[in-house]
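What follows is a group of structures, each given as structure tokens.
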Structure 1
Amino acid sequence: MFVLIRTLTYASAFIGFVLIFLPARILSWSGMVRPSAFEAPQILGAVIGCAGAAVALWCVFTFALIGKGTPAPFDPPRRLVVRGPYRYVRNPMYIGAALALAGAALFYQSLPLLGYVVLFLLVTHLFVLTYEEPTLRRSFGPEYEAYCRRVRRWWPRFESAGRARHVSAP
């Protein structure tokens with residue numbers, strides 16, 4: 001139960017700052033206001049934003065319940081998380097956050113907010129390459145290496161039913 005409380009605390013701080021506070025400042029700085037009409041860009045932006053938020057939250061709870069840790073680098077999961085959304089891609093939490101931000105950019109039709117999404121993705125990619133992946137390699141060794149061979153960093157790999165992997169008997 002304590003890990004869930006820690007996870008919710010850290011996730012709320014991250015979400016509050018990176019996905020709410022900073023985008024709100026960017027929108028305010030650029031003079032953007034709430035759209036007067038709810039049209040196609042707002043509907044699509046809301047759908048994309050909600051889907052991204054759902055993926056990010058799924059990841060947060062997966063870290064807590066399966067990994068027995070949090071998304072925070074100073075309180076990481078104790079177990080390598082390869083279930084839930086991590087079955088498909090190694091960094092679904094960042095993808096979910098980027099989709100939530102992209103949905104907001106579309107909702108407000110804001111180029112400055114879209115620029116923030118690009119910056120977020122760049123910083124995230126560099127963080128993954130320079131900190132997360134080396135740390136996971138040190139922490140989980142061959143288990144993480146095998147996971148990296150099976151699952152891509154950013155783009156899911158879906159196999160068709162006809163190309164299912166066959167396991168040969170010993």
Structure 2
Amino acid sequence: MREILYIVNEKDKVIGQKTREEIHKSDFWHRGVHVIILNKDNKILLQKRSASKDKFPCCFDLSVSGHVDLNESYDDAIKRELEEELNIAANPKKLVKLKMDYGENDNMISQVYELNYDGDIKFEKEEIEDIYFFSHEELKGMLVKEKDKFAQWTVEILKWYLNMPSRISII
């Protein structure tokens with residue numbers, strides 16, 4: 001099934017809709033969601049994207065990332081993505097809405113969330129190769145020395161979250 005997404009302007013106002021493929025072949029802005037999951041030790045969960053992903057295969061990604069579907073709010077999208085990707089039913093806390101060029105032809109307005117979670121995590125092997133927990137200090141070092149191991153958006157959002165210089169714009 002072809003994924004249809006909203007096209008938005010840089011102020012997050014809906015101006016149309018296109019398929020995911022059409023959007024990713026153009027400079028259209030569209031909506032996304034991300035959640036940063038922390039365990040009881042304050043370590044951040046990152047997923048390693050599967051080799052079958054069209055963008056940044058086998059790279060580290062935020063705990064959960066996804067698009068906002070038609071007729072869906074940011075809050076509904078993050079709940080859906082949490083359940084689809086990690087089998088977690090939760091209401092994460094909103095942190096920030098940001099605007100960023102995620103790479104060639106990938107302009108996003110995204111809502112970032114945070115979730116403290118220590119329950120069971122079951123993930124789809126088709127989407128996610130594995131999951132890992134990293135301390136804030138480990139990630140700071142990796143983001144400087146090994147940033148090519150991360151999806152581009154993950155680098156910038158984690159830098160912002162860890163109080164490092166980042167190129168995201170808060171809206």
Structure 3
Amino acid sequence: MKQLKIYTIENSKEEKILRAISKDVTQEELKTEEFQQFLDNLLHTALTSEEQVGVESGGISAPQVGVSKKVSYILNYDTGKFELIINPQVQNIGEKTNIDIEGCLSIPNIEKNVQRYNKIKVKYMDRKGNKVKRRFNGINARVVQHEDDHLKGVLFIDKAID
């Protein structure tokens with residue numbers, strides 16, 4: 001496994017990729033050895049982010065390593081394990097939101113308050129291409145929404161409440 005370079009907004013070419021809208025992953029693509037290797041490398045990059053950017057990762061998305069595909073790993077704070085989410089469709093449950101501090105591997109040394117939904121439901125694909133439906137709440141819902149924004153070319157600083 002290899003560590004992939006984490007893109008940051010400090011480089012204008014990298015920021016352009018971070019702000020691009022990601023494309024869906026196809027079933028065919030998912031089955032390729034190359035793509036499966038990419039998934040392993042992306043997870044490895046999340047697990048070793050501290051070596052590269054000095055911060056532990058709560059999640060990572062493909063655009064953060066220069067790949068405009070709808071792929072994210074989120075740290076499940078209940079289990080302490082990273083979970084893969086491909087082609088997510090995120091919907092809020094109810095109108096309750098909360099404001100909390102966020103940071104991002106791609107935006108070094110900046111933390112800001114962001115308003116997010118407390119509860120969400122997500123439809124996505126797993127590594128084998130199976131369809132999954134799940135609910136997330138609290139910090140896990142926040143992480144999913146943060147990573148989903150990456151797939152839409154949106155950074156948390158765009159949503160920050162000063």
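Read-outs throughout are calculated quantities, based only on the coordinates presented, and are distinct from any laboratory measurement. On a predicted model such as this, the values are computed, not experimentally measured, just so you know. Cβ atoms are built from the backbone, for glycine too; each structure is taken alone.
Quick one: distance in nm of label points 7 Å out along Cα→Cβ at positions 63 and 95 came out at 1.7 when computed from one of 1, 2, 3, so which one is it?
Derived from the structure labelled 1.
Which structure, out of 1, 2, 3, was helix-only ellipticity at 222 nm (-39500 (n - 2.57) for each DSSP H run of 4 or more, over all residues; to 500) calculated from, if the result is -6000?
The value was obtained from structure 2.
When you work out distance in nm of label points 7 Å out along Cα→Cβ at positions 39 and 135 for each of the structures 1, 2, 3, which one comes out largest?
The structure with the largest value is 1.
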